[in-house]
Structure I
Amino acid sequence: MFLDAQSLEEEFGAKLGLPVLISLAREPVAPEALDPQEREAYARLQGNPRLECWLRGRMALRNLLSRLDESNGPGTLCFPHKVISLSHSGPYAVAAGVKSRATSGFGVDLELSRMPKPGSERFFLNAQEQVWIHTAPPISRPRELLRLWTVKEALFKANPHNRDSLLGHYGLIDPEALAGQARWRGDESIRYRYGTLALDDGFLTIAFRT
């Protein structure tokens, strides 16, 4: 499978009604190119099997920040962030962001070549969403669960106050929709929008808080 950033930007722009910038990385950044804050994290990750994945994320962030005209380096970023988010899966790292300051939270989630375990829906879907997933044909249920997982993860990342929230606290207005609205149980007046793109072996979802 090959992902193309320009095509993804066009599709998500149409789904979200918001210009989105996307950077994809398949190669890791060279360790000597890391900034001082990143070098500290790099030292802590020595021997960790996720080190190369983390380095790909650093590369994706660098490419995105250059397009956003951000003067600060990737090592200074703190997540959750109002206009930038990062996800890793399989051979890809994806960084996404917006130039608009109209968003108060932004999230992206990529999931490739995996499926949630049967019964896991009770840990990340609310009661209404669980009812819906059990109406889906059994053969399509695992893939629908993966789609909803990416939606919930992106919504969680788009909440700047997500520390004490759970994935099930984000309720989708229409669980079947590939682009729609969601609310947070902590404050029903706060609205989120999300868009999901189906890929050959997974899903990519972007969400933002208005």
Structure II
Amino acid sequence: MHLMLNGMTKSFQDKSGHRVSVVNNFNLSLTRGECVALVGPSGCGKTTLLRMVAGLETEDSGTITLAGRDITKLPAEKRGMAVVFQHYALFPHMNVARNVAFGLEVRKLSADQIRKRVDESLALVGLADFGNRVPNELSGGQQQRVALARALVIEPTVLLCDEPLSNLDAALRKQLREEIRALQQRLSITTLYITHDIDEARAIADRIVEMG
């Protein structure tokens, strides 16, 4: 197995001071290149689980293993993962190319390497000619493509998607889910995809896991 989640548990303190379990002893294994969709109603722990996998939330207990290596205590930036969020989280003052390049700049790649990989990623998502635009000049679908390009440009070992299409209209959601599935298969990226839409899950994933 490529990514293994074993006994993942997380609880939060509510307003009255009581601990409320959000994720309880959750187990899941993904093979390399597999796309697994987690579906379930709001509040069932899908996003909390994804954030634990990404290293953005600390689990109460459980282990995360990637390619045979225990990464449970590794910080997010050392896990080799990329996250595509529901809200695009683009930098409004940066143009598209700089938004996509950000993760590469943090990794201190050379200017030539950055330019090449940014161009490749934008072409991959159909935005080859959009590098000089700023986010507020783009449609919602185009902004989500930029967010996807920014995730893919770092060549992640695992792609994590947190309801990335929920802010788009139905026709655009259908189009983009087909594009995401095609890219995921073409690049063979191990992907954990969060959604509450069962049709979206069926269109994108190799396997569907329901959280209640």
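Derivation of every value follows stated rules applied to the coordinates shown; laboratory data play no part. As the structure is a computational prediction, the values presented were derived from the model and not from experiment. Cβ atoms are built from the backbone, for glycine too; each structure is taken alone.
Given a value of 1.7 for distance in nm of label points 7 Å out along Cα→Cβ at positions 120 and 144, point me to the structure among I, II it was derived from.
Numbers: I: 1.7; II: 2.6.
Here the read-out was taken from I.
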| query | Where does the value 11.5 come from, among I, II, when mean count of other Cβ atoms within 10 Å over residues 16-23 is the thing being computed? | reply | II
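Computing Cα Rg over 2.2 N^0.38 Å, for residues 32-103 alone gives 1.12 for which of I, II? Before the final figure, lay out each step's value.
On the way: I: 1.12; II: 1.30.
Derived from I, not from the others.
I, II: which one has relative contact order in percent (Cα under 8 Å, 6 or more apart), as calculated, at 30?
Numbers: I: 20; II: 30.
The read-out was computed on structure II.
One of I, II was used to compute FRET efficiency 1/(1 + (r/R0)^6) of positions 8 and 200 (r between Cβ atoms, R0 = 25 Å, to 0.05), and the answer was 0.60. Which one was it? Please report the intermediate quantities before stating the final value.
On the way: I: 0.95; II: 0.60.
Going label by label, the one that fits is II.
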| request: State the single structure among I, II that was used to calculate distance in nm of label points 7 Å out along Cα→Cβ at positions 40 and 64, giving 1.6. | output: II
